[in-house]
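Scrolling down, you'll hit the structures one after another.
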Structure I
Amino acid sequence: MREIYTEESERPVVRQYLRIGEQAPAFTARTTMGVKSLDDYRGKWLVLFSHPADFTPVCTSEFIAFENAAKEFRRRDCELLGLSVDSIFAHLAWMQNIEDKFGVAISFPIIEDLSMVIAEAYGMINESSTSTATVRSAFFIDPDGIVRALVHYPMTVGRSVDEILRVLCALQATAEDNLAAPEGWKPGERLLKAPPITIDSMKRRLSADVGEQAKDWYYSEALE
């Protein structure tokens, strides 16, 4: 929670900023596939992502890429859920246009958020912009409803769906066992062990780990 002062008021305007490790804000909303709530996704991973507006070129390219990767997300027990402040009718017309013009049928729902209640709760609105369009945000929500990662892009830069899928895989791979994913990690590659935090555990690490798996006491790869 931060306090932000504006010129128009002597009292602080308090705004909530969603952080990693916090409970994802609950919602119930109309979507292109009926009414959906956050509780509908309990027990699964969820990538909730916003886009600035329907019928825009970058957003269209992203939705095509998300749909092309949808089976891979679902194979990892993760659902996709889009959102913008456009109406349900605009969403439906845009989905039909994507299918007609690009031959891609969108298989995941898109939230109608005309009131911007969800967008504001998740911090999807750029406060310095004069537009109500949502920025390109993506939230990785675990099966217990906890935000495990989040990314924000400006309206002018499209996201890499491959990277979003990679982050999901890394989050799942490091959810247990005190492991971490190194730079550029991909499924099938070795993870890193958490570094020791006591002198005794450091010495045990040095005596137990030999060869290429242990570069030093603080840098040790997990055996497959």
Structure II
Amino acid sequence: MDYDITDYDRIPNLEDTLEFEENPDQRTPCALLLDTSSSMSGDPIAELNQGLQVFKQALMEDPLARRRVEVAILTFGGEVRLVQDFVTAEQFTPPTLSAQGGTPMGAAIERALDRVAMRKTVLAEAGVPKTLPWIFLITDGAPTDDWRRAAERVHHSNANKDVAFFGVGVQGADMRTLGQITGPDRVPLKLAGLQFRELFTWMSASLRLASCSAPGAQVALPPPDGWAQGWGQVG
């Protein structure tokens, strides 16, 4: 099954590949797909913002991860926004997110898949090796748009090892729908309380392992250490 890649943003050009001259290391792309709908207002969005700061700090502590892990952030709260296109961890500046609007999760997933596909093309054309790209979806609600095509694309991408797609449900999340999106081979994680900082600490540790692995290698994730239930393998 083939899918068209729709570019909602700027198409990468030659200038985007100049970075590889200074840093030819292999890359581990990771797209964070974050729910910023109105239900995330208050403590949830504040803790999410703190978690992003922890994520940055933890990646910077590893000299390989800071050069190899690439971070992109897309949000969906009323509309889908590309807040940060792919940059290495050392170039990544955590944004301060705010909460508003509905939950267009289906459109957000498709856009994240498109951005990952475009990044893979840029890396391939530059001759830069990569490990399996990741997408982490974090949500506290249910989609307010049609998510079925997005789910089909996720299942296709996971099965063909185009991307490792993870779902994380915050309190109030529709875990049944989230499970249908992630598929039977990758059960979504359930966040305990508002432990975003613990989640991002675990995520950074997992990415650090992935960034040290050989392209195509299977990477076993570390245990979630009590902050969540459900976890698996990348590869």
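Every read-out reported here was derived from the displayed coordinates using simple, explicitly stated rules and does not represent laboratory data. Just so it is clear, the model here is predicted, and its values are computed rather than measured. Cβ atoms are built from the backbone, for glycine too; each structure is taken alone.
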Next on the checklist: Starting from the value 2.5: which structure in I, II was distance in nm of label points 7 Å out along Cα→Cβ at positions 142 and 206 calculated from?
Outcome noted: II
Next on the checklist: Matching task: 25, 20, 18 is the computed value of semi-axes √(5λ) of the Cα gyration tensor in Å. Pick the structure from I, II.
Outcome noted: II
Item to check | Among I, II, structure where helix-only ellipticity at 222 nm (-39500 (n - 2.57) for each DSSP H run of 4 or more, over all residues; to 500) as derived comes to -11500 | outcome: II
Checklist entry - Comparing mean count of other Cβ atoms within 10 Å over residues 118-125 across I, II, which is largest? => result I
Checklist outcome for this item: If you rank structures I, II by FRET efficiency 1/(1 + (r/R0)^6) of positions 70 and 198 (r between Cβ atoms, R0 = 41 Å, to 0.05), the highest one is II
Next on the checklist: Comparing I, II, where is relative contact order in percent (Cα under 8 Å, 6 or more apart) highest?
Outcome noted: II
Checklist entry - 17.9 is what came out when mean count of other Cβ atoms within 10 Å over residues 22-29 was calculated for one structure; which of I, II is it? => result II
